[in-house]
Structure 1
Amino acid sequence: MNVSVSPSRVAGRVRAPPSKSYTHRAILAAGHGQGATVTDPLDSADTRATARAVEAFGGTVERREGSIEVVGFDGRPDVPDDVLDCANSGTTMRLTTATAALADGLTVLTGDDSLRSRPQGPLLEALDALGARAESTRGNGQAPLVVGGPIDGGEVSIRGDVSSQYITALLMAGAVTPEGIDVELTTELKSAPYVDITLELLDDFGVEATKTDAGFSVPGGQSYAPADGEYAVPGDFSSMSYLLSAGALAADGELTVEGARPSAQGDSAIVDVLERMGAALEWDREAGEIVVARSDLSGVEVGVADTPDLLPTIAAVGAAADGTTRITDCEHVRYKETDRVSAMATELETLGAVVEEREDELVVRGGESDLRGATVAGHDDHRIIMALALVGLVAEGTTTIEGADHVDVSFPGFFDTLRDLGAAIE
């Protein structure tokens with residue numbers, strides 16, 4: 001599906017979708033336990049992949065209006081009857097790879113072309129060190145994967161600069177092993193707030209896990225059981241970044257975004273980034289509402305070591321701002337659904353932006369850019385597509401984004417939402 005965006009203004013009140021990161025973890029946490037009700041979950045292609053995985057391991061997942069009822073496998077996953085297809089969801093694959101190491105038998109995990117190109121090697125090596133069979137069928141550290149156990153837990157070393165999801169996977173599975181797992185990081189941890197999300201959610205499910213001087217530790221023999229059997233998913237700041245940025249770029253009056261209660265999400269940093277760029281923005285944390293107005297924006301320097309999902313948003317806003325926006329610490333952003341550094345550089349240049357791409361840096365010279373509509377590739381990546389739509393709101397002429405249906409991964413109805421706010425979408 002292709003979508004065309006023309007210059008337009010947005011206004012009104014909109015609720016951010018629920019958090020994808022929390023929904024993934026909540027569904028799997030309920031699966032690791034006896035079960036739970038997950039309220040306000042995100043229903044998207046990615047989170048449905050995690051739900052299918054829980055069912056493959058012996059749990060059940062029933063969708064209801066505004067909630068998901070999960071009956072878990074209580075820390076003892078079955079060996080799936082068939083290959084576990086994680087589709088395009090890297091979170092599903094990494095988290096359930098560790099779950100597979102709890103099963104008494106072999107699980108085969110695969111995904112689409114994009115997912116089969118993403119690195120899984122450090123997690124496989126860590127599980128192997130814990131006594132699991134953990135292999136890449138092609139011997140390249142990428143899916144398809146063959147994983148089997150059961151592991152008892154123990155001490156393991158792993159690098160932290162490729163994906164924080166490796167650490168999340170080990171902590172979530174480690175809680176139900178007999179011995180627990182102590183994780184020693186051999187490098188600096190990138191995307192650290194995502195592990196904070198995991199620690200926060202584990203605590204909400206009654207599971208103890210802590211930071212240590214060397215990394216992280218989770219005792220074994222624990223049970224996943226949220227208070228009153230329910231867990232409520234907060235709003236998603238990654239998705240909210242596009243709505244807030246649309247307001248800063250193109251609001252007609254004010255745009256109010258609901259569902260913005262504080263949490264461990266690192267991507268709430270978008271509020272600070274937009275304020276630094278000059279956005280007129282007010283955040284009522286108690287009410288969970290952010291009001292933003294169209295503003296004259298200026299470029300800033302932003303490090304995304306802990307917030308890789310914000311790179312496309314910041315790059316898009318930077319293309320429409322005065323001056324230069326410099327995005328640093330971003331090499332790990334190349335290992336997402338696509339190489340997001342290269343993808344944003346390529347498509348922003350197509351739209352008339354002046355961009356410099358370096359190994360660990362993306363420089364967008366908005367003050368030198370002349371944004372004009374064009375046909376751009378979505379790279380089968382939901383975040384690239386939504387970021388390019390922001391440019392379409394302010395570029396002269398019409399911007400056509402190819403493969404726009406991939407927004408279903410994290411923000412189903414994104415274009416309908418923009419249209420409802422007044423954007424010219426076809």
Structure 2
Amino acid sequence: MKIDLIIKNIGKLATCKSFGCPKSGEEMNNLEVIEDAYIAISDGKIAEIGTKNSYERLIDSHTKIDDANGLLVTPGLIDSHTHLVHGGSRENEFSKKISGVPYIEILKQGGGILSTVKSTKEATDEELYTKAKKSLDRMLELGVTTAESKSGYGLELETEIKQLKVAKDLDKNHPIDLVHTFLGAHAIPKNYKENHKEFIDIIVNEMMPRVKELGLAEFCDVFCEEGVFTIEEGEYILTKAKEMGYKLKIHADEIVSLGGAELSAKLGCISSDHLMAASEDGLKMMAKNKVIANILPATSFNLNKDYANARKMIELGVPVSLSSDYNPGSCPSENLQFVMQLGCLGLKMTPNEVLNAVTINAAYAIDRQDEIGSLEIGKKADLVVFDAPNIEYLMYHFGINHVNKVYKEGTLVVDNKGVIYNNTI
């Protein structure tokens with residue numbers, strides 16, 4: 001085997017490996033850390049992990065050697081919940097929000113999701129691509145190497161497909177790998193406010209089959225919330241999606257405890273997201289069925305709302321992942337490192353739990369655990385060199401970008417001067 005790259009002199013290497021399932025309970029705090037380590041990479045995948053100078057026997061004439069200079073190395077970060085592709089922004093709602101106007105009220109006034117729907121419909125493919133690429137560059141610079149991307153700002157077939165096609169194009173052209181989710185059930189359009197059933201029929205009978213036929217989405221998601229889709233409506237949509245071959249996600253119990261956590265367990269969703277208002281019974285059901293609680297603390301921070309009860313989830317044995325919820329309304333931030341810091345400061349998770357939540361558990365939340373999420377032989381060589389001596393420092397020193405270098409499948413795509421991938425791939 002030819003070794004293309006060896007990264008030597010790694011001060012601490014956090015592997016984040018699990019044992020065949022997402023980490024939960026006490027296991028979430030367990031983290032293998034190898035000191036004075038190296039990683040050998042061949043054809044974009046990890047070929048060997050060792051310590052000290054044992055790599056010397058692997059070197060031949062074409063092997064490149066990079067020096068980590070004693071810094072911390074982790075798997076590439078995974079942002080498992082984003083609304084990446086959208087038009088416009090919603091800073092015009094900012095004053096209302098900080099003055100205490102509830103989000104549901106802003107939505108009733110034609111703002112919120114419906115405002116972004118209008119902007120997304122009016123945007124060209126090129127405008128959506130350029131805007132989303134800028135966000136992906138920011139994510140990459142912050143250490144994200146894989147992200148999920150939802151539709152949901154069309155609420156009709158043409159624009160939903162436009163969003164998903166833009167995300168597919170970005171996936172082809174950008175170092176960050178994208179996982180695609182259809183979220184046509186994101187809001188009720190104004191003209192269907194009095195007739196949910198007609199809109200749901202369009203989602204199920206027109207949108208979902210066409211998206212599946214075009215191969216544009218792997219997951220289907222539904223926003224179950226007061227004033228949006230009921231639990232019964234969400235169950236119907238997701239059941240039909242499962243019959244069509246979609247994997248399932250759900251926006252659950254974000255504002256009101258409707259039973260979204262219970263529904264995610266009943267249907268076998270891979271993840272149930274938000275969960276600030278989830279019931280204890282719902283969490284117990286999720287733990288039993290190994291549904292991942294995908295928590296979005298930057299949304300709680302931005303909306304000045306209570307954080308999800310991560311400690312209760314971990315105590316009950318629910319696997320926890322963390323993600324940004326990047327979107328133009330409730331979380332206009334691509335900064336997953338800040339999310340990690342909020343995981344400690346807001347959710348009271350340990351640094352080890354947080355790192356597992358944005359690596360291996362996040363990989364499980366998008367069904368990519370066999371390829372990414374941990375540093376193990378045979379997995380993609382997606383990794384981050386952090387300008388930090390240890391994991392605790394990442395959480396302790398908040399509000400800055402700690403990235404020194406990012407490698408995507410063994411290719412250097414970010415160095416300490418910023419994103420450089422245009423020069424390397």
Structure 3
Amino acid sequence: MRNWGGNVDYRAADVSVPSSLEQLSSIVASCVGISSVASRHSFNRIGDGEVLVDLRDIPQSIEFDESAGTVSSPASTTFAELSGALDTRGRALHNLASLPHISIGGAISTATHGSGSTSPCLASAVRELDLLTATGEVRSFRRGDDDFLGTVVALGSLGLVTRVVLQTEPTYEVSQTVHDGLAWTTLVESFDDVFASASSVSVFTRWGDVAGELWRKQRSDDRPPSRTDIEQSLVPADAMRHPIPGNPPDACTRQLGERGPWWNRLPHFRADAVPSAGSEIQSECFVERTASAAAIEAIRSIGPELDDVLLVSEIRTVAADDFWMSPFHERDSTGLHFTWKLDPAAVQAAVDRVALVLAPFDVRWHVGKAIPTGWRLERPGLGDFLDLKHRLDPTGRFTTDWFRSNVERSV
């Protein structure tokens with residue numbers, strides 16, 4: 001079995017698919033090196049284990065708490081599936097990732113995010129989660145509990161997330177417009193204005209002479225931003241666009257300023273279509289928001305070196321959160337995302353080159369995507385997290401080779 005992008009072959013001979021929590025507990029009690037698989041949208045071996053389990057057959061339902069404004073969902077549910085259930089109740093999430101095909105459990109465990117200067121990652125919606133731990137018992141962790149901030153973005157290493165409770169809000173609509181004509185000088189000199197120009201903003205670029213396309217998504221319940229000088233240089237696209245130049249736009253959510261439901265505008269791609277390139281490798285790193293312009297210029301300096309293997313890059317902003325292992329821990333951040341061709345050797349060389357030029361900027365890498373050679377995870381809360389790991393999983397039932405190499409050896 002391979003990951004979604006096609007660059008990782010999982011080592012396990014097969015996948016266990018338990019039909020109850022009791023069966024899952026028995027598997028955990030008898031195995032070491034356990035990892036769960038769902039949408040498989042990772043690009044390294046973070047989701048690879050000696051034993052793989054798929055939780056989709058464990059009977060659980062999506063349930064709403066009207067008074068609290070929350071929704072309880074199986075962790076294996078995709079955001080597309082959850083969005084449909086929320087839509088029928090007139091509820092919504094604060095944000096979504098670029099594609100709705102990913103599972104909730106995988107997304108929150110790796111601090112996957114959408115875009116928005118005031119919008120934190122998807123894990124920030126979690127109010128409670130259930131974790132099947134090394135003892136085979138299910139433990140609940142709620143926001144406000146001592147260990148909660150370590151259990152949400154946990155890299156799959158503390159146990160198996162079986163259920164999550166997410167904060168919701170009243171439904172809203174979003175209009176999405178793609179603009180041409182964004183100049184590098186405008187982006188670099190007016191970075192904050194560009195990314196405050198809509199509720200969610202992305203810049204798609206190939207690091208050439210022109211910055212590229214500016215994708216702006218405006219919530220209907222947000223006050224529209226004031227017009228600024230950047231508007232004068234932008235030209236709204238007169239046809240649908242795909243983030244990867246030359247690709248047909250059929251897989252994308254509606255643009256051209258047409259308002260539509262939040263779940264069909266915040267992602268770049270439709271749930272019923274193949275997103276992005278399909279066969280690809282992704283990497284992403286994050287710098288502190290104040291370092292955005294300098295980091296962009298650093299990557300521009302090596303743009304020609306990336307050209308042969310790069311499909312497209314995306315620049316976007318993410319608000320700070322308080323999770324111990326999040327790359328956005330107490331730091332408003334700018335994400336520098338790369339979608340690469342499916343060429344592992346060339347991609348690794350390109351990622352290592354990007355890491356070298358960004359070394360001065362205290363870069364934090366997305367743990368679910370391609371990472372530099374020799375990378376070791378560093379987070380302010382790493383010590384507290386490893387203490388929690390030792391308490392919840394003292395025998396290493398959920399310790400994989402990836403975790404051992406990239407996390408435990410970091411200290």
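Points worth noting:
- Test item: mean count of other Cβ atoms within 10 Å over residues 140-147 calculated as 19.6, pick one of 1, 2, 3: 1
- Of the structures 1, 2, 3, the one that 4.7 was derived from, the read-out being distance in nm of label points 7 Å out along Cα→Cβ at positions 36 and 356: 1
Values in this text are rule-based calculations from the coordinates and carry no lab data. Computed from a prediction, not measured in an experiment: that's the story for all the values here. Cβ atoms are built from the backbone, for glycine too; each structure is taken alone.
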